[in-house]
Structure 1
Amino acid sequence: MNSLYINSIFESKGWLTSMCGDNWEIITVKKNNGEIAAALPIYYTKKFGCKLATVPPLSQTCGLYIERTGAKLSKQLEKEKKYIVEIIDRLPKNYSYDLYLDANNEYVLPFLWKGFKVVPRFSYRIEKLDDLDVVWAGFKENIRTDIRKAEKKVKVVESENIDILIKMLNETFKRQNRKSPYDENIIKKLDTFLKKEKACKLLYAIDDDENIHAATYFVYDEKRCYYLMSGGDPLYRNSGATALLVWEGIKFASKHSELFDFEGSMIEDIERFVRGFGAKPQVYYNVRKLKPLLRMAEGIKPTIKKLLHYK
């Protein structure tokens, strides 16, 4: 799974194969000696019938690798500009592009100069996990209250049964009168890969009557532990179980990863929840260039959803 030219687990070949089948490639720029100087994984799919180059399903980002040489900043940025432009020029010409770059990819001006729209997105991270007392002290009081409340009502169980998570995800979206956007087959394929790599952890909270309140799924490597998916039974949404499961995930991450990444959200209520854990906002960038037909389809989508009363 490890590679010298990836930012995160989302860019590993095992992840890409699990999520994308054969519909992906890593676009590379090589130096004269054959070493890779820059790389960008791409997932090829369709949206509204239009060809799209984007990130794999369930992947927060799929960013650029740019070689770091220790050169002065002006020289480094000069190289980055050159490599980014070369990567862009090698993208397939008849596709739209909707890319989510890793937070390490701070220099995005070349995308703007090449006609891309650049939109900031936000994740939340706890960057220091070495002192859990300090982490706990950074939680908002309502989060600590929820955790203490849940500890009296449920116990946390580790499981390898991915169907528990899928059931909880379905329950969550059922409460919202929505179908779960997660493809069960993709979740199971990813889970199979991650189990082999020992790179995932599924936790759920259950009470004395065997009622499962919530389940969370964490993905991790030595760099980051991601709060990837979570779902809960709406009957127990006030039990505090989700906050407890996140806390258990943070404690787990402190032993295996350098930081804990909530993956963030542009949805206000979700942002408020993850911010309550004292996590720090982290900017990453969505760079996109859409063909007119796809741009038009995306433009009318919110109107159609409103007409259908789809939240």
Structure 2
Amino acid sequence: MSESVTVRVPAKVNVQLAVGAARPDGFHDLANVFLAVSLFDEVTVTAADELTITCSGPDADQVPLDRTNLAARAALALAARHGISPDVHIHIAKDIPVAGGMAGGSADGAGALLACDAFWGLDTPRAELLDICAELGSDVPFSLAGGAALGTGRGEHLTELPVGGTFHWVFAVADGGLSTPAVYGEFDRLNTGTDVPEPVASPALLDALRTGDTTALAATLVNDLQPAALSLRPSLAATLEAGTAAGALAGLVSGSGPTTAFLTKDPDSAAAVAEALLASGTCRTARVATSPAPGAHVR
């Protein structure tokens, strides 16, 4: 057994988030087109007398350090499957925005799962790891897989998607977080009495990904949760306006927010948009990244 294992795991952006009506179990069927982006958390596992978690990095004080943390739940789930004791220390080095709609918590769950599997020398089959991810949360399987994928069901059933180029993004990080359940609840409230269509992936968007056509992708970005996020956090409208005014090809709320994502044509444009967003005073920070990025992997 090695002394420690470190796994690097990416953030995500939803280039399409089509949301169906609420299901009897409270979840929503989705057509969720994920892209992994080059903002990463690192999860390190070492031996310990009991399961413990620490966290460092931006907004680390907002990360729970008990067994509600997805990293802890991942270690517990994997240990239970193999009949072993989950006695490890998990350290999360955060760089993905916390509670920002970029699947940072899900990334940590996937990262801890892979790190524990390697640390314990289990060689769990990939399909079984993905099953555990799906039990942990809707976004966790994609955090393990990375790249680009269509998520159906509640987002946990993945179909890998081809990507024909590199896309350049700016992510504007807002003050505070938004609760994903609260955003879905607001989506339900806003759609009360309406016939919510079945979610389907956009053929034009999938084609834009396949061909690497940034302009075509910009024209097809859509997030059905955006009206709900803007209802709960109206100030995000000013951020979206500032990013597009600065030259972004398109902007949208990332997942359930409150991070906003801006697609730009090239690295220079991304740098200019990030600078303008910071100067606008409509966000706390702005981060430049590219996609697609690899999924969880041992460093």
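Taken together, the values in this text are just the output of simple stated rules run on the coordinates, not laboratory data. Here the structure is a predicted model, which means the values were calculated and not measured. Cβ atoms are built from the backbone, for glycine too; each structure is taken alone.
When mean projected area of the Cα convex hull in nm² is calculated for each of structures 1, 2, structure 1 comes out greatest.
Hey, Cα Rg over 2.2 N^0.38 Å, for residues 18-161 alone derived from one of 1, 2 reads 1.03; which structure? Matching structure: 2.
Each of the structures 1, 2 was assessed by distance in nm of label points 7 Å out along Cα→Cβ at positions 130 and 202; the largest value belongs to 1.
For distance in nm of label points 7 Å out along Cα→Cβ at positions 66 and 290, the calculated result is 2.7, so let me know which of 1, 2 that is. Clearly, the read-out refers to 1. Relative contact order in percent (Cα under 8 Å, 6 or more apart) was computed and gave 26; which structure, 1, 2, did it come from? Matching structure: 2.
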